[in-house]
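We did not get these values from a lab; they are worked out from the coordinates using the rules stated. Just so it is clear, the structure is predicted and the values come from calculations on it, not from any experiment. Cβ atoms are built from the backbone, for glycine too; each structure is taken alone.
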Structure P
Amino acid sequence: MALETEIKQPLTLADFEAFVDLPENSERIFEFISGEIVEVPSNPFVSEIAGLIMFFIRLFLVQNNIAGHLTGEAGGYMVNGERYAPDVAFISYARQPELARSGYNPNPPELAVEVISDPASVEEQTALRRKLANYLAAGTVVWIVDPSARTVEVYSPGQPVQTVSESGTLSGGDLLPGLRIPVKDIFPASGAKAEAASAG
């Protein structure tokens, strides 16, 4: 007897938009990646890392009088026909004076930061690599933060990838010249380490 094989058809953008507009999805964050709807994985630890990165970038923007938008994971962007929600994103006022007030921003970010929630998740890693290719095609610089390895992979269009270890420093490159963030400062110390440091 012949076995029937079900072929899963990719969803359309209209399908995605109808899905995210459902009332039960109003408090959830989704991405549209390669014809699939993917709920954005996150946890408090990842959120804290993203918050630290936002703090350092915002401080740099303010101190250097640089006009730009800085968004968190709730800020979605259109990237080459897909819909992404990076943990942190930057887009200059020169590129776009005002952000979209609803839905996903029509322009891709100039910098996207993706913090890995679960390094053991094949689904997350696959989605991340698909997003990376699209980000780079759109001209976006991407930082992929791995809390387990305590490293940051830096991808810039047309340039080889750089892996910055915990002892290294992230640079703003041509996008944000002068920005320097010690990688160790974006990873929160554990409660025990923090107490020991304050006691010493």
Structure Q
Amino acid sequence: MKLTKKLFISVLLVGVMIPQALSDTITAELIFTKRPPFSGVLYVSDDKNNLSTITVDQKDTQFTKKLQVGALGQNITFNNSDEVDHNIFANNTKINAVFDVGLMTPGSTANIELNWKQNSLARIGCKIHPKMRAYIANITSNYYQVLPFEKKVKIYQVTINDVPSNLTSLNLLMPGYKIMQFQLQSGESKELAVSKKGKPRGTLKLSRK
């Protein structure tokens, strides 16, 4: 049987449309009953990422960001934009996040490779200024939202756009908490309890459309 010209064009158009991936928007509401942790990140597990070099900066004797995201093997650049010396380090043997960049004078930089356990948070600090702290997450994802929590704010709204429909594994990573890992399909909604060491700390409500 011969295809007419009109039918042949329609078949071609369908063939072009099939490979296009569908995408979703994930919305979340995170409600704490107690004081929230220092920071966190909600992300969709992926097998790749397009993250660029991580740059950690310091100013006014504090880190400029509470939490940053990287992936295994990426370069981390530490800048000292402060007017005083710093000495950034990490010492978490459980996830193999152990390093010391040495003394950094104002305007100097240092580099290390991100090499600690995947799906974990490394706390970094300064040996000269003990009150300084921040976190670097090792995740593989292009779809995430960093959560810079505040002490007196207990409700947070989160949106992650353009998530491929075939990526259904989500994670909530927060310092001091066990990682939360769960599935969320397109069109699905969920409500999950957030706990710390077995004690309730809040609720995570999710929706995917």
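Numbers below:
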quantity: Label whose coordinates, when relative contact order in percent (Cα under 8 Å, 6 or more apart) is calculated, return 14 (choices P, Q); calculated: P
quantity: Structure (P, Q) behind the derived value 7.3 of mean projected area of the Cα convex hull in nm², for residues 75-186 alone; calculated: P
quantity: Which of P, Q leads on mean count of other Cβ atoms within 10 Å over residues 107-114, largest value; calculated: P
quantity: Origin of the value 175, where volume of the Cα convex hull per residue in Å³ was derived from one of P, Q; calculated: P
quantity: Highest-scoring label, criterion being distance in nm of label points 7 Å out along Cα→Cβ at positions 83 and 139, among P, Q; calculated: Q
quantity: Identity of the structure behind -2000 (criterion: helix-only ellipticity at 222 nm (-39500 (n - 2.57) for each DSSP H run of 4 or more, over all residues; to 500), calculated), options P, Q; calculated: Q
